[in-house]
Structure 1
Amino acid sequence: MRRTHLSLYYLVSYLTVAGLALFLVPTFALKLLLSNGEYGEVFPRLAGMLLLGLAMLVFRIIQLRIEALYTTTLAVRLFFLGGFVFLFAISGDPFFLVVFGIVAVGVLLTGLSYRRDRQP
């Protein structure tokens, strides 16, 4: 599961960067991610905290090499992808398409890595 293990570093990286950006400089982060919505200062900071918490959990999964949870990280991100599509549909905010793209790259990376690692 070496490739899958390595692919999770991408996940931790974008969770950490996005989490810090949303928590510390939410207006700048939202502009950088092409948002055209108005979300105030509080909810983006809350989202940043949640992303940082997820980053910490995934980092521990990587650190402890908990292979049983590798597929769970895929399932959760697939759920998020569906949520981003829904949120884009109701808001029209391109932010959700940008985030969809970032997460989709990670899903592809981890999914292909997992598939390759499982081959004999």
Structure 2
Amino acid sequence: MTNIAFLGLGAMGSRMAANLLKFDFTVSVWNRSPGPDETLKLLGAAVSTTPRAAADGADIVVSMVRDDEASKEVWLNDTTGALGSMKASAIAIESSTFTVDWAQKLAATVAASGQRFL
């Protein structure tokens, strides 16, 4: 079974995570503010308190947040960032609204950590 972490549960992220649950994927979720995660919990998602906790053990980690700064925080925060707990074989998928410059920097950082980036 594929374990998927979904980070950011806005209008698009919450619906994408719900669809993954419908198809019996194991899904852990994280959101900056409470609300959407509770709905997904009722559908079977594990709710995490940090991006790092959600990404721990995941095969695929998807981020869908607002901008470059939010994306940096989700992936690279020293204590809560998802990249800090991703296993070597994991795939990082960044679907946020962000700049090309940040995408290139994040791709290089993920690659340097040994994971794959999409």
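Listed values, structure above:
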item: For helix-only ellipticity at 222 nm (-39500 (n - 2.57) for each DSSP H run of 4 or more, over all residues; to 500) computed as -28500, the structure of 1, 2 it came from; result: 1
item: Among 1, 2, which structure scores highest (criterion: Rg/Rh (Cα atoms, Kirkwood Rh)); result: 1
item: Top of 1, 2 by distance in nm of label points 7 Å out along Cα→Cβ at positions 36 and 92, largest first; result: 2
item: Structure with the greatest value (metric relative contact order in percent (Cα under 8 Å, 6 or more apart), set 1, 2); result: 1
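Just so you know, all these numbers are worked out from the coordinates, no wet-lab data involved. Fair warning: this is a prediction, and the values are worked out from it, not measured in the lab. Cβ atoms are built from the backbone, for glycine too; each structure is taken alone.
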